[in-house]
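Read-outs throughout are calculated quantities, based only on the coordinates presented, and are distinct from any laboratory measurement. Everything numeric here is computed off the predicted structure, so don't read it as measured data. Cβ atoms are built from the backbone, for glycine too; each structure is taken alone.
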Structure 1
Amino acid sequence: MDKFLNDLFDILKINTIYSSDKAPFGSGNIECLNLMLDKASIDGFKVKNLDNYCGYIEYGSGKEMLGILCHLDVVSVNRDLWNTDPFNPTIIDNKIYARGSQDDKGPLMCAYYALKELKMESFIPSKRIRLIMGCNEESGSLCMKHYIENEESPTISFSPDAEYPVIFGEKGILVIKISGKINSVIKEFHAGSMHNIVPSYSSVLLSDNKKYEYNGKSAHAMEPSLGINSIDLAIKDLKSRYNDNFINFLDKYFTNDTIGAKINSSYHDEVMNDLTENVGILNVCDNNFELIIDFRVPKDECKDIIINNINKIIKEYGFNLEVLTYMDVHYVDPNSFLVKTLLNSYKKYSLDYDAKAIAIGGGTYAKSFNNSVAFGTKFKGEEDVCHNDNEYVSIDSLKLNIKILKDAIKELSK
């Protein structure tokens with residue numbers, strides 16, 4: 001396990017937040033990708049870097065391909081809210097605290113070691129096994145678009161970038177931007193840097209030069225109710241102090257609501273569950289604002305309902321709406337060979353014999369391919385700290401994940 005931890009720490013130490021300092025996604029992502037490829041090359045695997053967008057580690061031969069889909073990039077951090085350095089992995093109570101430890105560098109290293117162990121045991125797969133590593137999952141998945149345009153797609157694949165037991169369905173992801181000119185007591189407002197995180201910090205400068213700061217709690221946008229949105233805190237407080245059209249607009253339609261009720265767009269599906277809404281970014285400067293909202297939708301038709309309802313609301317204000325991205329709802333038959341095989345591997349080592357496949361609000365690389373699902377690696381009962389301050393992963397969990405992923409890879413490719 002020491003070698004595993006050393007390899008994991010090597011990539012956790014690299015800041016792989018999206019950056020424009022070096023194309024396409026920043027020097028940190030390039031460094032981390034090449035480090036993983038170098039490690040795999042030394043271990044005797046075939047490797048390839050695809051223009052620094054992504055890369056892969058491959059083992060075995062055959063016409064068909066099993067893909068394991070992971071990512072090296074991470075979401076942003078507010079260092080003031082971390083108890084440790086997010087890029088200096090620290091072990092406390094048998095837990096590794098670091099950005100990316102749970103999402104997705106820890107799972108990626110588990111998948112690599114599972115593959116490495118199979119190779120060391122001279123396992124001969126019936127198909128190629130390709131560990132595909134992207135560098136832009138958290139901010140658009142352009143890496144997978146580049147992969148698909150330049151490489152062969154897997155026959156079947158899974159992404160260890162969510163939770164167990166196995167995820168056959170993922171909600172659609174709609175990200176919109178509302179913008180316009182305002183006349184407000186708010187001179188400046190800054191909150192959030194990524195739409196898929198509940199913003200934990202907001203700073204406000206008013207026209208009378210009074211300054212306010214608000215601290216909430218970050219969470220993944222797929223479950224915004226688990227966080228405390230600092231924008232909600234700010235608008236609630238400011239509304240109690242000022243009668244301001246822009247503050248009233250935000251309060252009436254977009255704050256303190258994680259299910260789209262205020263814009264008359266809430267929806268529940270028996271399979272995919274509730275529509276969710278995360279007000280992820282708000283910036284105000286020079287009498288202009290932009291508000292970026294992340295919706296996770298259980299049905300594709302929810303997209304048009306949300307857009308139409310918001311357009312009706314903002315028409316009287318003269319604001320603009322722009323769709324930044326939309327990813328379709330993803331579904332794989334729960335009775336398919338892929339889902340059943342993964343579920344059996346999970347049951348075998350977790351001893352959770354009653355487990356059933358589920359659907360989630362998160363979006364993984366599985367959306368990029370047919371016959372692809374998310375598989376692990378968070379266990380039932382474990383705290384979901386993806387995108388949170390003080391993200392961590394249990395070392396015991398990592399050990400168990402290697403066993404499960406190794407069995408799954410073997411069963412899918414034997």
Structure 2
Amino acid sequence: MFAGLSSCYDESATFGESLVDSSFRNVTADTSTVTVTNVRIDSLETSGTNTVLLGQYTHPLWGTVTSMSYIPYERPSYGTDIEETVILDSLMLTLHYNGYYLGDTTLMQTLSVYPLKEKVVLNDNDYLYSNASFAYGTEALGKKTFKPHPGRGEPVEIRLSDELGRQLLTSFHNRSEAVSVDKFEDYFKGIAVVPDASGKNLLGFSVGDTLSVITLYYHVKDELENPQTLVFSPNTTTQFNHFDHDRSGTLLPAVATKNEEVSSAQLGDRGMLFGGLGWYTRLEFPHLNNIMQQGVQVDVQNAILRIYPQVDTYSEFNSLPDSIYLYIADENNVVTEAVTDYLGTQVQGGVLVKDDTFREKTYYYFDVSTFMKEELGAIGTNKHNLQLVFPSAKYNSTFNNLTFSSQKGKNPITLQLTYTIYESY
């Protein structure tokens with residue numbers, strides 16, 4: 001395991017003035033075994049994320065991911081006098097980009113809007129997950145094909161059915177019991193926004209009181225110069241995104257299972273993180289204690305973990321994540337703490353070192369010195385592993401992803417250890 005060690009020997013070194021003379025060697029090795037296992041989170045909560053995620057993207061290795069969104073709406077206040085005659089102008093859904101995208105945004109995107117037939121209700125723990133679904137109509141209220149501009153300010157506007165607009169306007173203007181505070185969400189259950197199956201990009205939009213709203217534009221008869229609006233704000237608690245994943249043609253098992261774990265060997269000697277799909281990576285160091293056999297006492301001085309992204313899995317359309325994190329977990333994979341900086345106050349985000357000339361030399365690195373010092377000598381239930389993950393929000397509201405090589409891959413993950421071997425006390 002430690003072939004090719006480099007070391008320096010100090011004949012005059014002593015280990016404590018009151019002890020007998022002790023020689024030691026400092027050794028640096030980057031051949032330590034790192035076992036890579038891919039693990040999938042069973043349930044991803046996508047309600048209450050203030051994000052509408054829409055579209056489709058096909059990853060070069062891990063299949064096609066698709067996202068649609070369910071958006072219920074809250075009852076607005078209406079104030080036009082009932083004696084007036086009101087006329088509909090239009091009913092518009094307005095979606096504001098939040099800056100997130102995945103895939104080729106030079107290609108057109110098509111979104112269709114359908115009426116919900118089922119009221120969206122949170123489950124018993126007050127969440128909705130990415131696999132939840134509710135019935136919606138088959139006839140679209142509106143549809144739009146457009147070229148995405150996620151970096152610009154202009155929103156995507158989709159004109160909705162005039163028939164629905166007139167129904168809503170008439171019900172509010174006549175003070176119908178159907179749109180009262182207690183009954184509105186049963187009368188108008190909201191919308192489902194569905195991407196076209198031929199799409200090549202995923203887009204993120206913001207949700208809030210003035211974002212992802214439906215606006216009913218109308219005017220009072222004979223008062224064209226005095227337009228009116230009735231704004232339906234999304235219910236930010238029950239709005240959620242539904243994710244689908246087509247694994248066909250990939251190295252992943254054809255069917256997802258509960259508590260799914262897949263070794264790197266099954267995935268062509270690769271590790272994987274994938275937001276939206278819930279994948280993270282467990283890293284284990286089964287032979288760390290072997291270095292204790294090299295002397296009377298061994299102390300870890302420094303430990304650096306380097307992770308090399310697979311070159312053909314990222315691009316301008318699927319950029320490398322800015323941050324990935326390491327957490328410490330016990331033998332039951334329960335997280336106990338985070339890998340922090342040298343001050344112990346901030347979680348390390350993984351330093352990304354880019355090499356635009358030789359992309360194979362691009363890597364993330366972590367200082368795991370404290371973890372390795374504490375782990376050296378641990379056995380049985382006292383041993384820990386590291387979990388390589390995205391921030392939790394990236395799992396719920398993005399499809400950020402990272403693919404890297406295990407130690408048998410082309411650009412293998414490495415653990416560089418520097419440790420001191422004391423040959424006598």
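The table that follows gives values for the structure above.
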{"item": "Answer label among 1, 2 for the case where helix-only ellipticity at 222 nm (-39500 (n - 2.57) for each DSSP H run of 4 or more, over all residues; to 500), calculated from the coordinates, equals -1500", "result": "2"}
{"item": "Comparison of 1, 2 - label where FRET efficiency 1/(1 + (r/R0)^6) of positions 132 and 252 (r between Cβ atoms, R0 = 25 Å, to 0.05) is highest", "result": "2"}
{"item": "Per FRET efficiency 1/(1 + (r/R0)^6) of positions 28 and 268 (r between Cβ atoms, R0 = 25 Å, to 0.05), the highest-valued of structures 1, 2", "result": "2"}
{"item": "Which of 1, 2 leads on relative contact order in percent (Cα under 8 Å, 6 or more apart), largest value", "result": "2"}
{"item": "For Cα Rg over 2.2 N^0.38 Å computed as 1.29, the structure of 1, 2 it came from", "result": "2"}
{"item": "Volume of the Cα convex hull per residue in Å³, for residues 228-355 alone - structure with the largest value, from 1, 2", "result": "2"}
